Structure I
Amino acid sequence: MDHRSEVREFLSTRRDRITPDQAGLPAYGGNRRVPGLRREEVALLSGVSVDYYTRLERGDLSGASDSVLESLARALQLDDAETAHLFDLARTANASPGAKKPRKRTDSLRPSILRILDAMTEAPAMIRNNYFDYVAANPLARALYSPLFAEPAPNSARFAFLNPAAPDFYVDWDKNTQELVATMRGEAGRNPYDKRLTDLVGELSTRSERFRTLWAAHNVRYHRSGVKRLHHPVVGDLELAYEAFELPADPGLTVSTYTAEPGSPSADALRVLASWGATTAPPAPRHTPSER
């Protein structure tokens, strides 16, 4: 992934989506050549010169101060995830050559984390790394995501874009794939020199037209909570609330949990899955634990 291209495409796509009216500017002239704001309008809103903003949008964020980045984020109406992505892109632009290497990651799980996972018996819970591999799951999560865990190396991105069962399993497949790619885009901004992540993006770009289209949109978002609707091959439709928690002591690892409204059909379905999964669900991957 070329960094200057990443900056250029991110800023230009953010600029294109904002109309003068949304920015509180008069729309001078009836023959605008751009779908959103012009560069000079973004420069005006950001309090910088047109030449300086043009340099930024051409991919050169080197030397951009926090105050400039914050002004730019306000002008482009970036949300929290997009603002963090902009700062990540600037951090990369200002990094010394020796700092341009992947951050250290780990897939190892401490025994205490595994015990917490196994103690959660009434809610599906699983752990993924920043390459979207599922590295551990409790029995109910393996039952809930049995189509995914049936794969030799469970990976949410590969399953969503490459497995033909995914559009049936994810009721909101279009929305889910948008969220997944937007999460991946943010991860790529945080760690642009990670070959393993870059290889995953390259693989999906080569094999999935849907992924290529979404990746080109340069959308970024956090995927921390919401509602997941699934169509399970055994129990049918479920509607579950999900929460995602990063593990501060284990960089790159995220716990995802799913709960159903008490007394709902989805809660009944989870109880059925618990019984079914006790003997039928695929085994979960277990990475060698290590104490720290």
Structure II
Amino acid sequence: MEEQFKCNLCGNRHSRKIPFRYWFKKRHIYAVKCGYCGLIVLHPRPTDHEIDEMYRAEYFTEEDVQTHHYSEDYLTAVARVDYGAKVDEVRHLLPEGGSVLEVGCATGELLNAFKTAGYHVTGVEISSFAAEHARKNYQLNIIQTPFTKEQTGNQLKAESFDLVMMGDVLEHFTNPLDALRYAHSLLKPGGVCIVHVPSTLNLISTRLAFLLYRMTGTQKTMTIPPYHLTEFFPDTLKRSFHEAGFSQCRIRQETKHPKTIALRHSRLENFAKVATQYPNYWLTKWFGIFGDRLTGVGRK
């Protein structure tokens, strides 16, 4: 029997399907929108075992746009990133020597950059492959477990971190609000939580596509695994911070220049995506709206 929907942000039990779904393990998994707060989640979601399977070693070592999102393998992609610049972006929030926890630290490149810059660092990672890679290559302290109080036990102490980072990870949680609440409990008074999430459904191109799907009675079906269990908009991410107990929160929206966006669909879809991305880019840049990259910064 299918589990009844209950929004894990507001508790509401009313939802409606949006024209977006996955074909996964010979069944459809639908995206549904909460009728009260607007949070979008997958329902019914994949099982815990299926979620674990998604993040096996192949997720990091193989290139396959049909399965892993990437046109090159994860390790090759992260090797090109300037993580020093990412550390510099948060220096005004956290002086050198502070304590940093990265949730979903993957193979450890960003956490290692913070370590090199003089911070005391700890990582949490669900993938055994990624956690071992981080330990072996960067000698990092990695807790290989789901990010819950029950799973981490006494390995993480309450009010022991100055900064908690969640980069492209909150959307993968079965209950993002619980994860934010746990992050809040681990922060010292005045500590900061930084969250980066994708927000593809916030783009003009996606909004127009969904309107067309509804008018024609069709749906967008994705054949990659359903990695993103939750889809955030700026208002639902901000509400998540407040519900988790953060007294202050600000949301920043960004989007890519049209020349840099990935084009993985039909010629017509790609043309429409590029054509709408130009006005989208400038609206995001000038007014901070319709961005497909959200950064939330909350202070305890």
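Read-outs throughout are calculated quantities, based only on the coordinates presented, and are distinct from any laboratory measurement. Computed from a predicted model, the values in this text were never measured in an experiment. Cβ atoms are built from the backbone, for glycine too; each structure is taken alone.
Quick notes on this one:
- If distance in nm of label points 7 Å out along Cα→Cβ at positions 7 and 263 is computed and equals 3.8, the structure in I, II: II
- With helix-only ellipticity at 222 nm (-39500 (n - 2.57) for each DSSP H run of 4 or more, over all residues; to 500) derived as -9500, matching label from I, II: II
- In this comparison of I, II, the computed figure 1.7 for distance in nm of label points 7 Å out along Cα→Cβ at positions 135 and 159 is attributed to I.
- Identity of the structure behind 33, 16, 15 (criterion: semi-axes √(5λ) of the Cα gyration tensor in Å, for residues 95-230 alone, calculated), options I, II: II
- Source structure of the calculated read-out (distance in nm of label points 7 Å out along Cα→Cβ at positions 47 and 223, 2.5) within I, II: II.
- Computing Kirkwood radius over Cα pairs in Å across structures I, II gives 21.0 for structure I.
- Between structures I, II, the calculation of FRET efficiency 1/(1 + (r/R0)^6) of positions 143 and 255 (r between Cβ atoms, R0 = 35 Å, to 0.05) yields its largest number for I.
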